[in-house]
Structure formats: structure tokens, C-alpha cells
Structure P
Amino acid sequence: MRQVMHGDIIAAARALVEIPSPERAAAISAMFYRAHSADKIMKHTGMPHQAWGNGSLLAATQPRPNLPEPSLSNMDYLRALQQILTALIDWKCERDPSLRRYGR
């Protein structure tokens, strides 16, 4: 997966708001898988994946419909942001042992 930027987190959280809570962990895993796989393809071929994009988390969420960004007073949106950020920390810590002190 390419370096994750602020817009990637926002896009992923907006997509999650549309997904029922029990299905969100699987949806996050799928987003990360698509972004990571697309990044590998991009590095290998120099071309983006046709469906999953260039390896960014933003591109990996693009197939999902996105509503306008909710307000931060929306608790479901805040929970989605938290879920994405927690999953990202865990994902990075799994891949880089030097970061494990930041994980759960």
C-alpha cells in the first residue's frame, strides 16, 4: 500500500459509514488488501490496477459509493475514523517489527 495520506483516511471512513458495523472489519481488510495488491502491481508493471487503482487507500475505496463527508459530531463517522486508524496502526505494526511498540 502506498503511503497513507489524510484524504485516504477520510475516503475510507466515508465508505465505512455506509457499511453495517458487523461487516466493517472485513471491509477494512478488503480495502487494505486491494490497496496493497494494487501497489505491488503498480511497482511491478508501472501501470495501475484496472479496478483497484494505483495502490492508495483512496483508490481502493473508490468502487464503494461515498456520501458527502459527515460532520465530526456524527458518532458513526467518528467510530469509522477510529476503526480505520486503528486498523492502519495494526497493519503497519504487523509489517514492521520496529513499530510494534505503537500497536495494541
Structure Q
Amino acid sequence: MGENASKGKRLPWGPLLWLLAVAVVIYAAFGPSGWREVQRLHQERLQLEERISELEEENRRLKSQLDRLEHDPVFLEQLAREKLGMVYPDERIVIVPSK
């Protein structure tokens, strides 16, 4: 009878372990550092890498333009005429009215 009494008082470890395992999986998926957060961070990283590429391209373009401004007098003159309306002293600007 001693054996039957000890068997009757046993805790159901199997279902408790399954419940614990399910709780751990749920926490891993939805907890503060869970799968959703990892996916969000991955998406954010992709967006930041794309923005970095865009900024690097703009940086290359601006460096090229700076180089032309420093070393290309024809380009510098063209910009001065177009953007600032500059002319040589012996030149005249003719403004044609639009119809």
C-alpha cells in the first residue's frame, strides 16, 4: 500500500512541463526581445542601409561638383552666368518680354 499512496500524490509533471514550454515559446515570440522585435529591427536596418546608400551617392555627387567648381573655370563661369546673372563689362543683357 505504500507504493500506491506515493503514486497517488505525484504531481503531473508532463502537463506542467508542456505548459512551461508553451509559456517560454510565447515569451520568446512576443516578449521585449522577441521575434517581432527582431523583425522590426531588421526592417529598420534595411531602411537605414538604403538611406546610407542614398547619402553616399549624394556625397559623391557633391564632391564631384566641388571639384569642378575648384578646377573648371568654364563650369564656374557657366554657373555665375546662370545662377547669378553675371556678365562681362562689355556685355549687355537683353530681356525679351513674354507674350
Structure R
Amino acid sequence: MGEIEIIWSPEARARFEEIYNYLWEKWSLRVANNFKEETLSQVDLLALYPYMGIPIEYRLDLYKRLLTSHNYLYYLIHDGRIIIIDIIDTRQEPATSDKEDE
């Protein structure tokens, strides 16, 4: 099985940019670039191994993958493609994070 197509939703792309900019402003360019490199590396792995994420119990086509100690990537597998739908910071208020992460 070869690589499958990766599609970023507008929300996921915006969240990625928000996190990157936050890390650059609050920490350093090095920290922001490390986040970017780790995220893109994990996305490349998903293209090869789409089922490496943890399935979400209530939705069989939805998965999450730990990117960093503070961020999960949520994605769907649909029609032979991976659709990245969001990146969630695990430090969010419990009401906005996945119930499995509490």
C-alpha cells in the first residue's frame, strides 16, 4: 500500500498556524519550527500508515494522533484519503477537548 492523499481542512490549517505563531511569539522560533517539523513528520507517516492513530469510539472513521506532548491531530479516513480536521491543544478547558483526553 502506497501513500494516500492528505487534505487539510481550513480549520486544521488555521489551527496549525495559530499554534505555530503562538509558539514563535511566546517561546522561540526554534520551538515553533520544532512543532512544525514534528507535525509534518507525523502527517507524512499518516500518509503511509493511516490507521496508526487511535480510533474515536463514537465515530469509526475518526482518529486522533499525538503530535507533541500538548497537541493531538484529529483526522478522518474517507474515500481513500486522510482529511485532517483539527489540531487540539490538550491544555484546553475540558469542555472544549475530547472527553477521552480528560
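In table form, for the structure just shown:
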| quantity | calculated |
| --- | --- |
| Read-out helix-only ellipticity at 222 nm (-39500 (n - 2.57) for each DSSP H run of 4 or more, over all residues; to 500), computed value -12500, structure in P, Q, R | R |
| Value 3.0, calculated as distance in nm of label points 7 Å out along Cα→Cβ at positions 58 and 74, assigned to which of P, Q, R | Q |
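Just so you know, all these numbers are worked out from the coordinates, no wet-lab data involved. Because the structure is predicted, anything quoted here is derived from the model rather than measured. Cβ atoms are built from the backbone, for glycine too; each structure is taken alone.
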